[in-house]
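Given below, in the form of structure tokens, are the structures.
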Structure P
Amino acid sequence: MNLDLFADLPGALRQAGLSATVLPALADGAAPDVAQGYRLQQLALQLRLREGELLRGWKVAFSAAAAQARFGLSEPVYGALTSTMQVEPGSRVDLASLIQPKLEVELAFLLGREIVPGDYTDEQLIEAIAEVAPALEIADCRWQGWRFDAGAFLADNAAAALYCLGQRQAFDSKRHARVDYCLEHEGELCGVGHSDGRIDTPLVNLCWLLRRLLADGQPLSAGQVILSGALLAPLDIKPGEYRLQMVGMELALRFESMSKPD
């Protein structure tokens, strides 16, 4: 796999995220393929870990068949979550520190134990989950206008930017097989629904991601977070408070536009 053409890409994407600036979309034929995109994502993760960040978990993206078809994929993709990406419930997020953010409603799974490489049934993988929590993911794309192909999206860590977990509760495989959600912004309804009838349910996405991570040699340890994939179509974020009702819990997060530092 020749990554020489993209040697500067992890650093450029990292700097774009830190400075909240966009990069021009790559021209057709000049972007990494999927395998290269995953490798560039791993190099970028290693850079963040060397800078002192800690690996906290993983996210699912493109779980819907329509999104996969659009990018010529036959399965979802994933990105990494690190310690600096987590924001606390009820806190304020500065929109000026982001580029073109979108809000996603997700269910978070928390691993209760290490999973070593091997062959597992869905039931065995699900048994490794200790807790769940309502979650909001703030996705943010470093490519201008959210224009990319699959490899460039992966190099950009699947647009992972920030995430927020609500109160945790013990995982129940029967109870949490169905997920209901309701999202409001400043008291106005943004979306309401449930996971019934979906092919890409949170549990289906969970099992896919755990298997894919094991196949790719990624470590799976107790305490890691798995974000299930968006249950509601991503929303452009507006200033104000968002409130998510899910699994009997409420999660609130406020967004404000603050001036960028000089």
Structure Q
Amino acid sequence: MSLFKKLFGKSEKNNENEINQSDFSLISKTDFKTFKDLVEQNAGLSFEKQQNFNDLTGGLAWNIDLNTATLSFGNLDFPIEVIGSLSFNDYSWMWGWANTKSGIPENLLNSSLNIKKIGEERQIEEFTKGHFSVEEGFEHKMGIVASGLLNTDAYFCANYGQGTMVLTLKSDKIPKIDENKLEKVLTTFRQVISGIDLNHKEAFKNYLIDRSFVLKISDNKIEGLKNNKILIGEFDQLNRLTALNGKI
């Protein structure tokens, strides 16, 4: 055996675990057409941002001051904007811009109005109709969508007894997502699909796109590559997740 083979082993055959990066490509999100599309496009990353926010504030009593546009958890204060509110009495949603009787300061409605503008441009009824009936849990779907569309650091559902007000927050106090902590995607995505009814395959693809992975997509599998590590989701014919693992 030659000295090189003794030192470095055989070289005639590629390592079985070697990643062929040419199989992966940079993929953009498809153009959204419906509110459902937007939930699936933003569920993963918005949920991970919520986990960071909850790790910071979980268990602390909260208080809202609309006059100062502030949400407080003990000594932690966050600037807020009002998206809208959900009534528990009849499970209806009312946008902040449509709730003229509540006296919400105009400076807190910019995000709500920005979403309305998107709805008018894209003809998304849920964004342009001021008041309408919804299903239970809609406030969290709206928070997920608003957080993604507006690139906020978190959203908050402020339960006031008869309903809940959905707020968006932007603050350097809220921990940012650790881009190198790829294993977080595995645990987060399992939690997302256990709590929200959505197309698992589409939601996983969009989550990986938001996390800056390059992708390899087949009929029943999505593989994401980043930092020479791979996350793999497998799906059935109804796009439901059947397996989720990683080579990290």
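Comparison across structures P, Q (criterion: percent of Cα pairs over 26 Å apart) gives the highest value for Q.
Assuming 0.80 is FRET efficiency 1/(1 + (r/R0)^6) of positions 64 and 120 (r between Cβ atoms, R0 = 30 Å, to 0.05) as calculated from a single structure, say which of P, Q it is. Derived from P, not from the others. Each of structures P, Q was scored by FRET efficiency 1/(1 + (r/R0)^6) of positions 104 and 240 (r between Cβ atoms, R0 = 30 Å, to 0.05); the highest score is held by P. Here helix-only ellipticity at 222 nm (-39500 (n - 2.57) for each DSSP H run of 4 or more, over all residues; to 500) was derived from just one of the structures P, Q, and that gives -6500; the source is P. Source structure of the calculated read-out (mean count of other Cβ atoms within 10 Å over residues 176-183, 17.5) within P, Q: P. When mean count of other Cβ atoms within 10 Å over residues 56-63 is computed for each of P, Q, the one that comes out at 23.1 is P.
Comparing structures P, Q by relative contact order in percent (Cα under 8 Å, 6 or more apart), which one has the largest value? By relative contact order in percent (Cα under 8 Å, 6 or more apart), the leading structure of P, Q is P.
Coordinate-derived values only; no laboratory data. Fair warning: this is a prediction, and the values are worked out from it, not measured in the lab. Cβ atoms are built from the backbone, for glycine too; each structure is taken alone.
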